[in-house]
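Below you'll find the structures, each written out as structure tokens.
The numbers here are math on the coordinates, done by the rules we state, and not lab data. All figures in this text were calculated on a predicted structure; none of them were measured in a lab. Cβ atoms are built from the backbone, for glycine too; each structure is taken alone.
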Structure P
């Protein structure tokens, strides 16, 4: 994963290590580095922020040995990237679910995102993960538009042994979500996972409908699924969904196939919302908690 971003960071460290740390020297190197970041799906504003911070922190630093200079560059990079990925909001999902369970109330998660991001599969993976942690789960088929969407969710549910609440195609998605929450409340189910239609972020009517679902069921968490392979499109989607619907966190899918890695940096910086999980494969167990420190270690690791 992230081979190209890793290579770009390594190249920067090597170049700066052999250069006198003067502004005129750094600017050319950092301009080239900014282009490398952008080519690897880092949003322009994020790439500019990283390079500006590097110039500010490295200019005039006095070190004698090249090896020490390399360590200083890498340390600065690590700090800046971690700062980029920091959010004011921290989500402890299992603690939050446990608190609702003590109140005998279901914890409700609304999943949003456009078609093709792996949203329905991610819901199945999340259900599997929660069930392994000892929580009961019910799924809501609130995607009542896309042909085959209900059957797709039902197939996952059947394999995993979960209950699905569904209406007919064309039904009111908010009504399906509402019925599912009531079912969970009546049966003591711990978590409700709501699937929604894959909306293009520019479709105003469909975005308004998502907002309606939120008003009706008042989810505890609204999660945007983002395909890490879509590059800067991922950033545009995240911005628009956050502005139109309001999101609390993101899940990055298809990370195992992502050789660039910039989406993880950009989506967090732009939305100021944490990445909750990353999808790392096709199996139900291929959903990992996202840890910024682990991500930074990975992309700065020397081969």
Structure Q
């Protein structure tokens, strides 16, 4: 009898392993297939030198949660030049505002209870400290919440989408257009479907497709903002480029999402840890390296400030207001 039980358990375990393996293989094939062309030098020059009418005039970030985390959880230890340096994982929402008051958000961060749940696995498995919820995007926006007319998600993982639900709980709720490439809207994988489900809960959000034949997709109604169909991290990952007409002159911003989770990933061309990018969030190694080098060139050659969502020290050093 015991032998039969053990044999049955072994069969179940093998089936689970085979099933998980098939899921991961499928996810890797799907992410490897997302290879939309990146902007060429001429595309970037046309964007940078484009019309200056009705550009965003203010940009800031809202810290919805933080978590002290070992760098080994976000950078491959084999390429990390400072593996023992402190690192704080941030979970921001970004706010872009135009002179008439209208607001475009880049990501929405998390609600308090969602943040507490999100941080537990990293605390248990990654040696991180407890996550600390901060302000939600809705609370930080206050009266400006009514001016939120659009949102762009760097990708649809729940820690970037969850705060949208609270935005829609306002009375009256704002009417928000969520601007998405076809890949983001129609080709989710097992890591991003929960984010799409959260958008179904956010009843004030209407999905808006981004079209256009070129590699830079303008965001309708928000001049000075374009989206790149990036892939690499998730099938629908997007890099957002912004021309900001700040009080001190034109500023160029690139919202990198989770292309890297630490700015040193760009600076030293270091991928995420192998186990993370293979099993936890299946990534395309080739595309991710292409994107890291693309973002590095934006900084070095084009003068963009690259904003890495999960690197608090990098966000603080960017000079972007909070």
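Rank structures P, Q by distance in nm of label points 7 Å out along Cα→Cβ at positions 51 and 83 and report only the one at the top, that is, the highest.
On the way: P: 1.8; Q: 5.3.
Between P, Q, the highest calculated value is found for Q.
Comparing distance in nm of label points 7 Å out along Cα→Cβ at positions 43 and 235 across structures P, Q, which is largest? It would help to have the intermediate numbers written out before the result.
Working: P: 0.6; Q: 2.1.
Looking at the calculated values, the largest one is Q.
P, Q: which one has relative contact order in percent (Cα under 8 Å, 6 or more apart), as calculated, at 25?
Numbers: P: 25; Q: 21.
It traces back to P.
Now, a different point. Tell me which structure, out of P, Q, gives -10000 once helix-only ellipticity at 222 nm (-39500 (n - 2.57) for each DSSP H run of 4 or more, over all residues; to 500) is calculated. Can you show the working numbers first?
Working: P: -17000; Q: -10000.
Derived from Q, not from the others.
Taking 2.3 as the value of distance in nm of label points 7 Å out along Cα→Cβ at positions 107 and 147 derived from one of the structures shown (P, Q), identify that structure. Don't skip to the end; give the middle numbers.
Working: P: 3.8; Q: 2.3.
Of the options listed, only Q reproduces it.
Something else now. P(r) over Cα pairs in 20 Å bins from 0, in percent was computed and gave 33, 48, 17, 1; which structure, P, Q, did it come from?
Numbers: P: 33, 48, 17, 1; Q: 32, 58, 9, 1.
That value comes from structure P.
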